[in-house]
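Some structures are shown below for you to check.
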Structure I
Amino acid sequence: MATEHTFVMIKPDGVARGLIGEIISRFERKGLNLEKIRRLHIDEPLALRHYAEHVEKPFFPELLEFVTSGPVVAMEWSGEGAVNVCRDLMGVTDPKKAAAGTIRGDYGLAVTHNLVHGSDSSDSAARELGIFFG
């Protein structure tokens, strides 16, 4: 399998709860390489670009309010099968259903406040990396 690049974002709840180091260390211990990192406050136009596929969904207003509520940490990770490796480390979207040992299973509180976002495919990763890192 070839080296992939993927996008991971620590959401405002992960930053506010002081989990940046813990989350990054999980990806590092798995053998992934941190290529780029930046801390920023997402504004509404950036959130609309990033979550474009969700704009018409009923949960979007809550997601928009949450993701713009505080700083996030945007990262590019690389490694063999990075997209799926990162998603496995994060766990399923709903922390109540996420397995113990995953980031969301261990620390997540609710579907919206689930600490991390990760690209779901190589195509999504390329789009999201372009949005956050140009």
Structure II
Amino acid sequence: MARIDDVHDVALGMPNVTVSTGSGDNPVYQVGGKSFVFFRNPRPDATDPASGESYPDVIVFWVPSEADKEALVRDESSPFFTTPHFDGHPSVLLRASQVGRLARQELAEVIQDAWLARASTSRANAWLRTHMPEQK
């Protein structure tokens, strides 16, 4: 089972990552100045359907394509979701409280894909050659 610490560990384990502080002192993981994972403050677009309260623990992950996004959010067993605010944006959302619904490897793959979606072509290709030689 994945843990919230795994989000931080995997994101920081990717090459050339910097961490900046977003609103509410939340971490924003970046490669080449581009965010690929970030923790956000409660916002009115992501709310509990029963209480109407904004989720306090949303994490945003970039995805490589709209097809990848759809695959993650349409799978009813998946904890990933989106909101109308993110229509047309290549990202998915995950509540920190739901991270444990994923295996660590599943979470790592989403973070690696997020990094690959935002890294420069040369950085992405170098990482792929080292970590996934069959995908050169």
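What follows is calculated from the coordinates using simple rules that are stated; it is not laboratory data. For clarity, every value in this text was computed on a predicted model and none was experimentally measured. Cβ atoms are built from the backbone, for glycine too; each structure is taken alone.
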(request) Compare mean count of other Cβ atoms within 10 Å over residues 52-59 across structures I, II and report the one with the greatest value. (result) II
(request) Please state which of the structures I, II yields 14.8 when mean count of other Cβ atoms within 10 Å over residues 92-99 is computed from it. (result) I
(request) Figure out for me which of the structures I, II the number 38 belongs to, where relative contact order in percent (Cα under 8 Å, 6 or more apart) was derived from the coordinates. (result) I
